[in-house]
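Enquirer: Please go over the structures that come below.
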Structure I
Amino acid sequence: MPNTIISEGKTTNEAIEKGLKILGVSKDKVDIKILENSEKRSFFSILAPRVVKVELNVKENYQKENEQEIKKEFKELSASELDKAESNAKMFLDELLPKIGKEITYKIEKNEKGLNVTINGSDSSTLIGYRGDTLYDFQNILSAVSNKGISSKIRVILDIENYKEKRVKTLENLALKLAKTVEKTGKSVTLEPMQAYERKIIHTKLQNSDKVTTKSIGEEPRRRIVILLKK
């Protein structure tokens, strides 16, 4: 993915600051090249708008590989480890869910890597939160509980009211819509901060595009995606 952008401003500093904001890095992490300097203007261009163009290139040592999130290694688990994890999860959910609402049910499925947990019911929507924030936090808590007393790493995947599947379709449609906007206008589009799981959906949907490409900028939890034209 590209790590170079061209930024504009009324002054050199303004152009640089705008570029740094888009890339999500500090000034010491980029090489800066001034392409057009408003201070060097001829008599005939005196009435033209003052514009400085700079090229910012992220230094090699700091270049961010697109969505190379740290992946934990999950080895194949024994039946006793899975049973223990399932027991931990059941005890936790049986105690917690009735306190949230009466119309909540859950289902746990075991696989070679861990547990898939689904929660449904009219009272379960409070566990999803804005853009799934509460769901992901709850998944982390459930994972910690399920792993208690187990030496191996148990992977726990939680979904509530089929939210994740619905969210995938929403993000894929958004990716295609914004890609068309970028193609039409030639201007890059920066999305709002997303979970790593959601950013991956956008990257994957557009990875085979002939017109646009994607990259991630910023630091967690404010890391976000930029969709831009291919060079």
Structure II
Amino acid sequence: MKILVVADSQRGKELKDKTAAVADLTLEFVQPDEGLSVEFLNRFEMIFDLNFNGDESSIQTYSQLQNRIVVLNSVTVALHQFYAMLKNSNSFFIGINALPTFINKPIAELALLKEADKSIVLKCFEKLNWQTEFVKDRVGLVTPRVICMIINEAFYTLQEGTANKTDINLAMRLGTNYPFGPFEWMEQIGITNVYETLNALYHDTLEERYKICPLLKTQYLESL
């Protein structure tokens, strides 16, 4: 199987590591900001766009593909939002949790809009030897929604002076048996990804629990 991976270096490495043991697999990597033609994309059986953010140029290009399987990062742009912007297409589109640190987890978190596509998608991921879990198509999917909300709450706790970062990380690891504390997780995911996920969640739901903590916003702006 010939696969194109559109991703930054961190996400690309995660996917490369996850597929390292798969035989008869050829991966080609390109950076997210590279302009990709329809002719070039149609050379591949499958495309992973791990940095997809809903930009119009990508959507226009993907709408012209012929019978390809396209896996899109759908953390900040849900699959149904993508389809709403998509013109006629006969390709198969899949949403995936492509936040850094989650790509090479044992189970891939996927979303589908068309139930009829499920059998085709499963066969494709079986070729990659991936375990999959289908979740409801929504902004944030499941795991990113939960983790980013926890990170946001940790910033509120820090902002109020209730505890410091070290204590908050320790409490999370010991109290919930999570592999990382919220601030440790944020460092691995990247504050920009956390901020953008929370921002998309808040605008999608208008729920206060996703309203970005001022301290988190300040640190995000300082990181730019």
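Only the coordinates and a few stated rules stand behind these numbers; no lab work does. What you see is a predicted model; the values in this text were computed from it and never measured. Cβ atoms are built from the backbone, for glycine too; each structure is taken alone.
Enquirer: Given a computed value of 23.4 for mean count of other Cβ atoms within 10 Å over residues 94-101, which structure among I, II does it belong to? Let's see the in-between values first.
Expert: Values: I: 12.2; II: 23.4.
Clearly, the read-out refers to II.
Enquirer: Also: Looking at structures I, II, which one was mean count of other Cβ atoms within 10 Å over residues 6-13 calculated from, given that it came out as 14.9?
Expert: Label of the originating structure: I.
Enquirer: Suppose distance in nm of label points 7 Å out along Cα→Cβ at positions 14 and 158 works out to 2.0; of I, II, which structure was it derived from? Don't jump to the answer; show the numbers that get you there.
Expert: Values: I: 4.8; II: 2.0.
Attributed to the structure labelled II.
Enquirer: Right, next: To test your reading of the models, identify which of I, II gives 1.1 for distance in nm of label points 7 Å out along Cα→Cβ at positions 110 and 126 when calculated.
Expert: II
Enquirer: Compare FRET efficiency 1/(1 + (r/R0)^6) of positions 134 and 174 (r between Cβ atoms, R0 = 35 Å, to 0.05) across structures I, II and report the one with the greatest value.
Expert: Working: I: 0.95; II: 0.60.
Top value of FRET efficiency 1/(1 + (r/R0)^6) of positions 134 and 174 (r between Cβ atoms, R0 = 35 Å, to 0.05), among I, II, belongs to structure I.
Enquirer: If Cα Rg over 2.2 N^0.38 Å is calculated from each of I, II, which structure is the one that comes out at 1.05?
Expert: Structure of origin is II.
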